[in-house]
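Trainee: Take a look at the structures below.
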Structure 1
């Protein structure tokens, strides 16, 4: 299989990025280093190329009805130019993918995980209603994320519309560096920030304009490595680690986007109602380790000699200077303050269930 390149591939090379294959694309994992890039976003501002993500458009008289059936959040509650975090689930409640849904005056946009793009496309095709136009222009579009406390100050310099009036999880259409774009106040870092969607042919020019605008704030390009550590500190789920076809949104802490009371039936509604009625047997929790041992995906969570769960994500936090992780444990062990242990290469390390998110911004 040929590995694809985003429109910013040459730009990443020029910035000295370490490029690796990810979800079928050559993507920058890091430039100067994950820790430095992580702290740049937390302390000032960074720019990400996330053009590998999938973009689907839905139009037609039954588009809203179809998306209400397809996803677990309440699409009917979405106002024009509002965004919504949601998910698609299998009939048994397992998660197909988590996603962002955006409502425009004449269409809906769904942004899905890059690694799930083909699977999601097939799932949607299998369930598509008559009266819905479904389009996948993912390879024609670029997506830039500008994240950090100075994201607004940076992007506003090159944006004609007043983006200070765009609230969190809302969007607008306007020109960025004289290029037509969608601008949404969304992100995957826990910081304030924006995501800009535009045509591939304009991506390099807009990237350079944003870099120039952010120079006074010491803006830096940020790779996928820091994107992962940033999302971990705020307990944003990563598909393939913390959620997948074997997990349901209720045990994953996504009950807040699972609208079991919406009037229209939707895929997995009956299964999720049954899971809620029976009570959860396990929960996704955050934990903190003593010392510098690092928990990794797949490591066992133990109570004495007995395995009680598994680590789904783990790292040494660049900001908190301690090891943190996420994992599923029985509900009996999910209370904050509960002591657990992590098996790291056959050595047992003490840990404790802690309140999440691990980090919250102070502005």
Structure 2
């Protein structure tokens, strides 16, 4: 048995165990992305093996309203052609993305950094500042800001930061649907290979005596069938079993799907925005309408958009460089020599 075949068997067993443990009251959190589509394929394989009844596990797609057009189109295709039990849910109308950004703050860098930055902006609790600055122990490696991002701490930084968009657009709709349908568990395409929070939480679970593939959320069992799969495993499985994918992958050549223009995409953000620019220009305009200031603050370079680039360069070079210099001087003076050349003229 090859390594992939062994992982497929384990993943199928995880799917089956959740179905049995919850007496069938479970579902797949289906994003329309590559990983959750792989899990849907694994569910279908379990059905073929007669270990799960056909269509017994709903694939629940949460339409946040800021999805790629390619994603919603693919989910509709899956429902009509590949898996009959696909359910689409939506957030409350009052919890619009625009309302969240204005009232709860904008996402920036990562979930954990946004959380700490927002809390620091609101009450200047030194606990949150410590996590943003880090220490020599390395315990704040996932929340520590790099030197180049220290302008985010400046008192004149004018973007209200928060990490509540996922809570309002994703968590709340699923929580409501779970209660309405008496769900006892669900599965996701979460993988440790993606790093960040997912890797950190898996390591913490194992350290506490738990397992990599199972966690809990209140009374809910959360199963992670492909938590130990690599990117190569995913691609090999898709090729071997001819798994359908959204055109976000096949035509746009995106690395992943998700909310349009999400600042948490890291180094992939420029590429995902270029895909929007080329294939879904109205959504590109929407992303810049909501989050252009965040992209500029993260120094996201969009060389295909001259107007944006002119704004980015002016703000980054004339404003953020001086703010960053002041914060390095205040919080990391030992690094000051490296940034002397970026100090603005003061006189």
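Trainee: Suppose you compute mean count of other Cβ atoms within 10 Å over residues 218-225 for every structure in 1, 2: which one lands on 21.6?
Mentor: 1
Trainee: Could you figure out which one of 1, 2 the value 21 for relative contact order in percent (Cα under 8 Å, 6 or more apart) was computed from? If you can, show how the numbers build up before the last one.
Mentor: Values: 1: 18; 2: 21.
Answer for the origin of the read-out: 2.
Trainee: Continuing with this model, one more query. 7.1 is what came out when distance in nm of label points 7 Å out along Cα→Cβ at positions 50 and 314 was calculated for one structure; which of 1, 2 is it?
Mentor: Values: 1: 2.6; 2: 7.1.
Clearly, the read-out refers to 2.
Trainee: Have a look at 1, 2 and say which one yields -5500 for helix-only ellipticity at 222 nm (-39500 (n - 2.57) for each DSSP H run of 4 or more, over all residues; to 500), as calculated.
Mentor: Numbers: 1: -5500; 2: -14500.
Going label by label, the one that fits is 1.
Trainee: Still on this model: 140 is what came out when volume of the Cα convex hull per residue in Å³, for residues 170-273 alone was calculated for one structure; which of 1, 2 is it? Present the calculation step by step, with values, prior to reporting the outcome.
Mentor: Numbers: 1: 163; 2: 140.
For volume of the Cα convex hull per residue in Å³, for residues 170-273 alone, the value 140 is produced by structure 2.
Trainee: Suppose Rg/Rh (Cα atoms, Kirkwood Rh) works out to 0.96; of 1, 2, which structure was it derived from?
Mentor: Values: 1: 0.96; 2: 1.00.
Label of the source structure: 1.
Trainee: Next question, about the same structure. Taking Cα Rg over 2.2 N^0.38 Å, for residues 90-241 alone as the criterion, which structure among 1, 2 has the greatest value? Mind dumping the intermediate values first?
Mentor: Numbers: 1: 1.12; 2: 1.23.
Structure 2 comes out on top.
Trainee: Have a look at 1, 2 and say which one yields 3.0 for distance in nm of label points 7 Å out along Cα→Cβ at positions 74 and 138, as calculated.
Mentor: On the way: 1: 3.0; 2: 3.6.
That value comes from structure 1.
Trainee: I would also like to ask the following. Using FRET efficiency 1/(1 + (r/R0)^6) of positions 122 and 226 (r between Cβ atoms, R0 = 35 Å, to 0.05), single out the structure from 1, 2 with the greatest value. Walk me through the numbers before you get to the answer.
Mentor: On the way: 1: 0.65; 2: 0.40.
Result for FRET efficiency 1/(1 + (r/R0)^6) of positions 122 and 226 (r between Cβ atoms, R0 = 35 Å, to 0.05) over 1, 2: largest is 1.
Any read-out appearing in this document is the output of simple, stated calculations on the displayed coordinates, not a laboratory observation. From a predicted model like this one, the values you see are computed outputs, not experimental measurements. Cβ atoms are built from the backbone, for glycine too; each structure is taken alone.
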